[in-house]
Structure 1
Amino acid sequence: MEYTTFLLFFIYLTVVVLIGLRCTRQVHNADDFYVAGRRAGALQVAGSLLATVLGSSAILGSVDFAFAKGWAGAWFMLCGALGLTGLFFMVKALASFKVYNLPELLGKFYGMQVQRVSSGVIALAWLGVVGAQLIGAGMITSTVCGIPYWSATVLITLAIAFYTAAGGQFSIIRTDIFQLAFILAGIGGMFLMLFLKHPQQETLPLISVKFTVFDLAVMIVAYSSTYLVGPDIYSRLFCARDFPTARRALLMAVTVLVPFAFVLAYIGIYGANFHPEAARGNVLFTVAGAELPRPMTLLLFFTVLSAIMSSADTTLFTAAGLLTQFFGLDNGSSARSIRTTRICVVFIAGISCGVALFWKSILDVLLFALSVYSGAFVLPTVWILLGFPPRRLHAVCAMAVGGSLALAGKIAGGRIGNLLVIAAFAAGLLILLSGEISRRFRQRKRKP
């Protein structure tokens, strides 16, 4: 066991738990628990938003993609920034609805059945996401601290579940800011050290034979859309004190994400040029181990751990709230609703930990629900935020067709899978447009 590293790890977990414990005193009603009283400032919302989207999959995925395909690795975060930019122009409509989550917003326009189905699908998908995050956190902590994988996973699960259940969104926002400091310091410090050694890097451009315009189109459809309509992203914005605050937060987040995209890509390119032996999924740590001093590699461990936990807590809280909603357990009583959601946080954390420890084989099945979510619910949400009158029948058809095609694309994979993902969005849009055309035609027909 690396005793010094384990001690620092234990101190880190203790700090985030204490932050959550302190935030418990701020929770007096449902608004406080679910949306931080709707009084978060722009810096708080932007910081929490960045900590959520800069998860380990985004960081490691960008670095690995750049390792294989050059500057195209920057497109991961650039597409995310593009989605947030689109949301910037719709956030006024979003802020006008005093809801706690995305399915509740859908329910206002398309009915309770749509709300319950979307709650169930997203909760199921997010259960898989939390499980995957705990696997990553457990593996890296086990390796760095020299403790058993199960011990690391259980400790991290307990910490996340405790502070998330204790203070709700107050805890998540406060711990996100704390964790974002590690993310920016670790990745930024690593980039500066590498750049000072070798500022010039020869590699493929943003668009190349390895990453074509078609590949970019697929990424925009599949990836940018999850930033444009994302349950976790919306949960951050619902905490803002007003519409201008939410817009400023989005602008701040985009301003950070764009340069960060190229920073992550540079690290991947550096790995390809100087450490081609690095394995997929391990490029960041291979480069760090070979190029950085021991204190910096230790900081990088806390960077990745922070990236995982800052995404996992938001995902866990979203899933718990949706589970409460799905089973109709939020009966209008603030105290009972909060108590039920806290129980759901612990329950989902326990199931996710079980997935990470014992049931990894079902992880892919759970993550299939993530594909259904993007194909089914993105376009109907954008439709109402753009101000088009909702037509329930057409929206439900768009959700069913889009979700089915997106799921088929996930199963098929490859180029056929990518075409099916694009088809999912195209079909959904056509169905929604047909409803709008039909409505206008009938209106015109009624006129004398």
Structure 2
Amino acid sequence: MRIYIILVLLMSSLSGVCQSQKEDLIRILVAPVSDSYEYEVGERADFEISIFKYGKLVKNAKVQYTIAEEQMLPTINSTITLKTGHGTIEGIKMDQPGFLRLTVNYKENGKTFSNTATAGIDVDNIKTFTQMPADFDSFWKKAIRQARKIELNPQYTRLPEQDTDKNLAYHIRFNHGKKSYIYGILMMPKKEGIYPAVLTVPGAGVRSYKGTNKSDDVISLQIGIHGIPVNLYGSDVYDNLDKGALYKYYWNRMDDRDAYYYKRVYTACIRAIDFIHTIDKFDGDNLAVMGGSQGGALTIMTAALDDRVDAIAAFYPALADLDGFNNGRAGGWPRIFERGFDFTEEKRAVARYYDIVNFARNLKTPGYYAYGYNDNIVPASSVTAMLQEIKAKKTIEIAYDAAHWMYPEVQQQGKKWLFKKIKVSGY
């Protein structure tokens, strides 16, 4: 009987290991022919494609496809029949550095299956278009001085349901502006002693938070940026605000550099660093910032404005080289000037004070950066151009086929790099 039970347990375990990967019925594999995913200006960028069903190539598969420079209108819109299920799609030659994207669609039984592949064109020479205002530095120094005129007056509320074996959870708030607050989730190590700290800044949207790095020996602060509590779990308030008062907040009052929505957000991140320095268990020295997308942008900005930050990890950072669309190339999320949409010279001038390119130019903090060529939200050209401006030490991981997401292995690699920098125990 004992042997039988062991065999059952062993077979159950093996069945979990040996299960096939979960995928769509139709799998489209597509990539640049070049092993490096890159081509030179004036060189035709070709792509290879395979259509699979049940692990076998689909013979005589008819595929519709478009080819376009990143975030631009298609240059080619055509079809191809893959006799063996595998083939090559001829691309085009680009006359400037950037990215070329192939989008493919295959239909079966009324359902469309899609995938994309993006080739880099002379990526080392992708340059920024964003100009730095003459008073950029003084503008932000003044903004931070003004924000610090209001006392933080931090308040803590215990969240025992979010506690872990290592950390206690708190819902915190501190003053930021007249009758306005910043809220967040603070994870505090239970054991006595002093610890390094990490600030996690948010991606775009309106939502609740439950804390980060909950199993690590580190003080971890995760903030929201909208001045509303972040512990209203299960509430529809976030969705209502996202579709109502905070709908496309990132465009709010962009014609005025002092009233633009992100001014309060950017200074809030600096005040979050100030808040961390009020925590008794903080070692007062080792401090990092991390985030993705909008959070990646806020990460770079925070370190550029505050030299107390020792290291950063930014994944597919947004808000970079916003002026790209005004120069015939994709600009960073939120793609304000996409193909002339909502363009005014006033907004263009204001955007330069908030463009992450200008913060990157001032950055002195070592950083870990990761992004993918297939990102359809944060254009790869905007990230690539911005990274060229960073003179500080940088580790760059390109997950070539990643879109607006990142492989868990790469995320963990970035976290390990970051936590080692700030001397988190176990890293």
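A short reminder: the numbers here are calculations on the coordinates, not readings from a lab. Quick caveat: nothing in here was measured; it's all calculated off a predicted structure. Cβ atoms are built from the backbone, for glycine too; each structure is taken alone.
Structure notes:
- Which of 1, 2 yields 3.1 [distance in nm of label points 7 Å out along Cα→Cβ at positions 355 and 419, calculated]: 1
- For mean count of other Cβ atoms within 10 Å over residues 243-250, the highest value in the series 1, 2 is held by structure 1.
- Of the structures 1, 2, the one that 10.5 was derived from, the read-out being Kirkwood radius over Cα pairs in Å, for residues 131-170 alone: 1
- Value 20.2, calculated as mean count of other Cβ atoms within 10 Å over residues 219-226, assigned to which of 1, 2: 1
- Volume of the Cα convex hull per residue in Å³ - highest-scoring structure of 1, 2: 2
- Parent structure of the calculated result 3.2, given that distance in nm of label points 7 Å out along Cα→Cβ at positions 35 and 307 is the read-out and 1, 2 the choices: 1
- For relative contact order in percent (Cα under 8 Å, 6 or more apart) computed as 13, the structure of 1, 2 it came from: 2
- Structure responsible for -27000, with helix-only ellipticity at 222 nm (-39500 (n - 2.57) for each DSSP H run of 4 or more, over all residues; to 500) calculated and labels 1, 2 on offer: 1
- With FRET efficiency 1/(1 + (r/R0)^6) of positions 27 and 347 (r between Cβ atoms, R0 = 30 Å, to 0.05) derived as 0.10, matching label from 1, 2: 2
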